1. Computing relative contact order in percent (Cα under 8 Å, 6 or more apart) for each of P, Q, which one ends up highest?
2. Out of P, Q, which one gives 1.1 for distance in nm of label points 7 Å out along Cα→Cβ at positions 19 and 83 as computed from the coordinates?
3. Given a value of 13.4, 41 for Rg and Dmax of the Cα atoms in Å, point me to the structure among P, Q it was derived from.
4. Given a computed value of -1500 for helix-only ellipticity at 222 nm (-39500 (n - 2.57) for each DSSP H run of 4 or more, over all residues; to 500), which structure among P, Q does it belong to?
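Rule-based calculations on the coordinates, nothing more; no lab input. Computed from a predicted structure; not experimentally measured. Cβ atoms are built from the backbone, for glycine too; each structure is taken alone.
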Structure P
Amino acid sequence: MLFEKKTTWLKLFESLTAANNRVALGRVTTIEVGRKKVCVAHTSEGFFAVNDRCPHNGASLGNGFCTDQGSVVCPVHRYHFDLKTGRAKSGLGDFVQTYPIEVREDGVFIGFEKIVFNLF
């Protein structure tokens, strides 16, 4: 296989308690990690992360809000993006990049995937 996905995991929070304190249930915030700004949302299903920039006009999604239906809403034009898939719920074809989040014993981590060339 010449190309493969590689995930780099970076720590977002020292613990689940710290995550809950920073991002209350039903809220979103912007966090800079690994030279990227991500929007972290806390829903009844857990924590989700998407690219912070709205593809429509570049507004910070961390300044928006999340819904009970599992989407983050842009603060400018109210576009909804599914937190699991990143797809716009309006059917416009826009999407935001999603990032996996893992809760571990030693903290809460976010994964950044990249395609790497592997000759062997």
Structure Q
Amino acid sequence: MIKIYHNTRCKHSRNGLEYLKSKTDDFEIVEYLKNPLSAEEMEDIIDKLNIEPIDIVRKQEDYYKKSLKGKTLSKAEWVKEFAANPKIIQRPIVINGDKAVIGIPPENIDNIL
């Protein structure tokens, strides 16, 4: 089952959701700000994205700028930060099986469908 990690207040996330809806109706929406992800779930997402944790950070977020910018964190430390501060995660993230993409631009979603 396809999952989209979605923030209803984010334009990019809404665009990704609409794009996904245009391709399939067989998916689950996870509003990760309302239902925070565990550290284990975040680690799994990072592994499926096959990127470094810093690559999913929203660097324009105040929390990142004030608390994390310029720091060198391990993967485990990033995972804890993402679980505790989900607003700093890029969105939407779309997962299909063992593959995942960040849906910016929405056409990236095609890579896992």
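1. Working: P: 32; Q: 37.
Largest value of relative contact order in percent (Cα under 8 Å, 6 or more apart): Q.
2. Working: P: 1.1; Q: 3.0.
Here the read-out was taken from P.
3. Values: P: 14.8, 48; Q: 13.4, 41.
Value 13.4, 41 for Rg and Dmax of the Cα atoms in Å corresponds to Q out of P, Q.
4. On the way: P: -1500; Q: -9000.
Attributed to the structure labelled P.
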